[in-house]
Structure 1
Amino acid sequence: MSSIFQRALEAIVIVIVVALAVVVVMGVVYRKAGAALVWYDEVAAILLAWLTYYGAALAALHRGHIGVPALVEQLRGRVRTSVVIAGEVAVIGFFSVLAWAGWVVQSALAGTSLVSLPGVSAGLAQSVIPIGAVLFILAQLLSLPRVLRGEAVAEEGTLP
């Protein structure tokens, strides 16, 4: 399951990076040609936010976020398990609140559109908040068994 999830997140991140690169290059070319694109800044900012959220979920799957693994690795038995579980509860709790807040934002944006692209829903642009939070939670849960077993974080992009 985690390898399918990892491949899906990698594909999404690659698509977003390519789209962001294309939008930025187009923005520069059009601006140099004297015909700046009115939607460039808004779309680039949205793609950057999407890259951040989806990339964070991918990093969570690899346990690549800031932490203190050396401290946890020194602990043994119930103390170690308790510390790991407490950390997971805190992280999952935070992202649960973020997912809820993102859903509230979605409701508040119903019927609104982007400023520079009136045909695109603002809710679509902001959907990354609840989706990214849920993906982060899923990544944490998928990688939790390895952490509890005391296995090293996956290297070179592989998870069992």
Structure 2
Amino acid sequence: MGKVVILMGSKADLDWSTRIADSCKKYGLEPVLRIASAHKVPLKALDIIREFEKENVVFITVAGRSNALSGFSDAQTYCPVIACPPYGDKFAGTDIYSSLRMPSGVAPVVVLEPDNAGLAAAKMVGLSDDKVRQKVAEAQELQRKKLEDDNDSLLKG
């Protein structure tokens, strides 16, 4: 089973992270939730990364405001890192730039929606796990079918 470590900057990120975990479960992934701020306890964040990277996991980082956690995590591991920062209306959404602008050699993937962060992790794990890849394909087929059904219902009026 593919493991996804969801690393939060604080407990305030728990609801957002739970949504990501639920998405991961749909694809047969095992989500693990941990809290460690890159600003306040960077050595703890590093310990968590070192603990789990031995398992070739996908990390999903969840930190709002000044999102140092995503860049920090990506720079410390060879495993993929997906940044899924919670966003809101504060600062007119400009705090998202801290997830987008990274220095050279640091490349977390940014996905804004929790469900899509789980999907992105499943696609990464699916590269080497046939069961997860099949669940991704089935979910995509269901989505296509729904759109076709919705179109047919419009045509029938």
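A value of 1.1 was derived for distance in nm of label points 7 Å out along Cα→Cβ at positions 29 and 77; which structure in 1, 2 was it taken from?
Going through each structure in turn, the value belongs to 2.
Match the computed value -25500 of helix-only ellipticity at 222 nm (-39500 (n - 2.57) for each DSSP H run of 4 or more, over all residues; to 500) to one of the structures 1, 2, and report its label.
Among 1, 2, the structure yielding -25500 for helix-only ellipticity at 222 nm (-39500 (n - 2.57) for each DSSP H run of 4 or more, over all residues; to 500) is 1.
Which of the displayed structures (1, 2) returns the greatest value of percent of Cα pairs over 20 Å apart, for residues 45-108 alone on calculation?
1
From which structure (1, 2) was FRET efficiency 1/(1 + (r/R0)^6) of positions 53 and 149 (r between Cβ atoms, R0 = 41 Å, to 0.05) calculated, if the value obtained is 0.45?
So the calculation was done on 2.
Given a value of 31 for relative contact order in percent (Cα under 8 Å, 6 or more apart), point me to the structure among 1, 2 it was derived from.
1
For which of 1, 2 does mean count of other Cβ atoms within 10 Å over residues 21-28, calculated from the coordinates, equal 13.8?
1
Distance in nm of label points 7 Å out along Cα→Cβ at positions 37 and 101 was computed and gave 3.1; which structure, 1, 2, did it come from?
Checking each candidate, the match is 1.
Values in this text are rule-based calculations from the coordinates and carry no lab data. Keep in mind that this is a model prediction, so the values were computed, not measured. Cβ atoms are built from the backbone, for glycine too; each structure is taken alone.
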